[in-house]
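Asker: Right after this note come the structures.
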Structure 1
Amino acid sequence: MNHARPRQGLFALTFAAALTASALLATPLYASETSTISNVAGPVAGTRVTEPYVRMMAREAYFWGWPMANIFNRRQAFKDLPEPGLMGGIVPVAPINRLAMLSDYIDPAERLVACPNQDVVYGAGSIALDLEPVVLQVPDFGSRFWVYQVVDLRSDSFAELGKMYDTQPGFYLLAGPDWKGEVPAGINKVFRARTNTGFVIPRVFQDDSAADRSAIQASLSGVDMYPLSQYDGKVKHRDWAKLPKFPAQAAGSGETKWVMPEKFFDELPALLNDAKPLPGEEARYAQMAALSAIAKADPQLKAAMIDEAKKADSEVIDPLLQFRNYGLPLPDHWSTVSNGAAFGTDYFSRTAVARSNIFVNQQKETKYFYQDLDKSGTRLNGQNGYSVTFAKGQLPPVKGFWSLTLYNEQHFFSPNALKRYSIGTKNKALQANADGSLTIYVQSDSPGKDKESNWLPAPKGADFSLYIRAYWPEAAALNGQWVPPAVVKNN
């Protein structure tokens, strides 16, 4: 599996080289030789440092910690909610260690998470395993596709629950790294997290039909998450269509801003404490702990850190909203990632994905393909008409389902008269061509009544992106044997 190399900058590369050199010097030359070095010293507390150095470290820390602050601040934002409900009447939110479930597709006005889809019914909830473990209920979904995404503070997955895992109905426990309690009877399996903070997102496939909107409700009623202290071994059922409505947060065209440069260095100690170092990260953590101490002790240097974080936000992180600025290049300007929800120390990809479409599944659950450009390399824009033609037998190879979604330049749905934001398995009226191929028409105006079943409306005169999801992908989608067809400009 190929991983995009993190772009850590000159300091990080020099520092990594220094660590490598140190490791080589410390390696015994002979089997009988033993090292006398038990610890590698880190920054000395109280050392005077220069502002340029602090600015350099602040930029690095902000980029590194941005995805974790994003998830941590979602936990903080909803911790005082009285019960599960709908933010602004449309988005599922819940108190810590609980989840809220929708009863239909996500509303197009949603702005809490970029790149939503209208292929599944979503749920959402923050976990705080330092308070106590949580129980996940899995109902009997029958033949219906489903997956529960469970990620830690780093946005890495730590539980495998879904159709592709042949997960059986029942109760599953999520526990933190330090929990030492007793697992009660009736729990099918325990998943242990590396961090205490995380996020859970159930996804349940639904056809775009009134019949399936009704049929799915019985399964949805058995989806739930609650603290272990509320577990009694009995399945709880809820009518998710009757959730209370909470006031909306500030509206806007882009995703809700979850990471604030002004607050980041106050939050950094909590992030470091929650997400313990991965192997090889000890020196990085020591440097960031020293940075946190400087921020606490010196208001002038803290102001410099905040200033640098603001610059990093606009100069380094915001451009990563655009899919063409990161990922593994594929033919015809498509791109993908191979380590979604398994980023480890790939800091560049982790932050890029968090900025553009946080909460991606592991790739064996969902393979994602991103597109900002047409076949010629020109930015997709609604002033033009495009077509995407899948040759006969060359639809995305999946055991679950697939979809092609259109997003505006902020990675949200673009309003249109059809109220259609994606096309794929859920659409039963798609018309194949005479040769067995399938053409999707991506344009602002109707391609003609006879082709409207295959029409994915685009915004008039505005930039947009296309996004293919292959749920439960076949090997061909994972190993590069299958790649998406070109987006061809038709005018």
Structure 2
Amino acid sequence: MSRRTVLAAAALLTAGILSLSACSGGTGPTTPSSPGEPDPGASVAIRLVLEPSNLDIRQTSGAALDQILVDNIYQGLVARTPEQEIEPALASDWTVSEDGLTYTFTLREGVTFHDGQELTPQDVVWSLTTRRDTADWRDSARLANVASIAAEGQQITLGLSRPDSSLLWNLTGRAGIILKEGDTVDYQTDANGTGPFVLEDWRQGDSITFLRNESYWGEAAGVAEVVFDYIPDNQAALNAALAGEVDVVTGFDANLREQIEANGDFTLEVGQSTDKGVLAFNQTTGPLADRRVRQAIRQAIDHDAFIEALGAGQTQYGPIPELDPGYEDLGDVAPYDPEAARALLEEAGAEDLELTLTIPNFYATTIPQVLVSDLNEVGITLEVESVDFPTWLNDVYTNKDYELSFVLHTEARDFENWANPDYYFTYDNPEVQELYAQSLAATDEAEAAELLQEAARIVSEDAAADWLYNGASVVAVGTNITGMPSINVNERLNLAEIAKSNG
């Protein structure tokens, strides 16, 4: 397979970028069956957009790590399907007490890490305890309600201080990853997990290569090698596909369907995702502290224009996408109405407003172009400040030094950010925080979802942000490839079942 030096370029509008909160299971709807018998010795090349800055799954934020490392390299006691169902992973089964305070997992036997060392119950206890107690580790707070973690034989028991309806879900992500106690691996550049693939090579700025884990505890991966080729530019990705250099193109532009399907070697698959294009408002000071101004901005924006430009996805008017519990169509809260927007701005005394949009420079210019045009129509002048991602992380995410900002949040079930006044959204509503706390304490899934739905409507009615669109997973898949996930691939990409035929 040929290699190339990838030049930095603007990334696709639908590229999965940010996850700022983070088994041999199924991969959900996959591509149609291909002709020919699968080749177990095959290598599959997959185009991705955003390369991770390092491989430290413990401390480094960003969906670029979760997308490739969780499920493939690292695993937890439980896992999630693309459709967001929870299933067994390193635990063969589990039980939950009626009061929701005790979770008991049966750890599988015969599991080994990639370095050949056996997975022990003590590794599980150490991993979960360390995650909970180490604030610098991503998602440590997701285990805050876990008061005790103990092992007896192959039984792992978690004792909670209060019910937590999100615990199992949290254990399918970074909070639940099981590492080897005392491991000396350099997590920045290497990995040692229990998954169906092992890390073989990282050519920074170009590609990451996984090899099949021949000692895997579950069903062996269907291919011998997976190569993730990082190609930010869509045209370059299309050219690579047509040249036979890549077998799968994720984060693809649905508008290029005809070009990539023209010779019959690829099929475009469009699936649901939890990608949320969030226009954040800094509500701490200035005109955006006024709900009327924020609402005016929302109603000045033609959300259908983004879907039309994408060629895929759907509108979203609240913080919860359709795949997540608590979803409700909130289009009635902020319908497109420039006249109403102008009236709100006049009422707020905010006519001839000037604002700055801070946006990472890997996004297509479509986003700021639509925003500049729509806001100009209601008398708002929008200055666009395009910055590199480290600058965005420092200025916007960490220091909250911005007025408006856009980024694509890919993480599923991340409503907690709206109940956290310290998050960069700067939204602070005690009623929402209480409803979220009640949803966590609920022992009934339906009740928990209803509470989230109620809280989400309040967030939207407060104009806490604007949600420009709910992106789709757009994947161009070679017709000789089977088992490629097509749902939520920007967040997680479980490749255990991918296979390639020669026909």
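Asker: On distance in nm of label points 7 Å out along Cα→Cβ at positions 80 and 376, which of the structures labelled 1, 2 is highest? Walk me through the numbers before you get to the answer.
Answerer: Details: 1: 5.5; 2: 4.0.
Structure 1 comes out on top.
Asker: With distance in nm of label points 7 Å out along Cα→Cβ at positions 48 and 296 derived from the coordinates and found to be 4.3, which of 1, 2 does the value describe?
Answerer: 2
Asker: Comparing mean projected area of the Cα convex hull in nm², for residues 152-303 alone across structures 1, 2, which is largest?
Answerer: Structure 2 gives the largest value of mean projected area of the Cα convex hull in nm², for residues 152-303 alone among 1, 2.
Asker: When mean count of other Cβ atoms within 10 Å over residues 176-183 is calculated, the result is 20.5; to which of the structures 1, 2 does this value belong?
Answerer: Considering all the candidates, the number was obtained from 2.
Asker: Here distance in nm of label points 7 Å out along Cα→Cβ at positions 96 and 232 has been calculated and equals 2.5, so which of 1, 2 was it run on?
Answerer: Considering all the candidates, the number was obtained from 1.
Asker: Could I ask something else about it? If Cα Rg over 2.2 N^0.38 Å is calculated from each of 1, 2, which structure is the one that comes out at 0.97?
Answerer: The value was obtained from structure 2.
Values quoted throughout were computed directly from the atomic coordinates according to the rules given, and no laboratory measurement underlies them. Predicted, not measured: the structure shown is a model, and the values here were computed from it. Cβ atoms are built from the backbone, for glycine too; each structure is taken alone.
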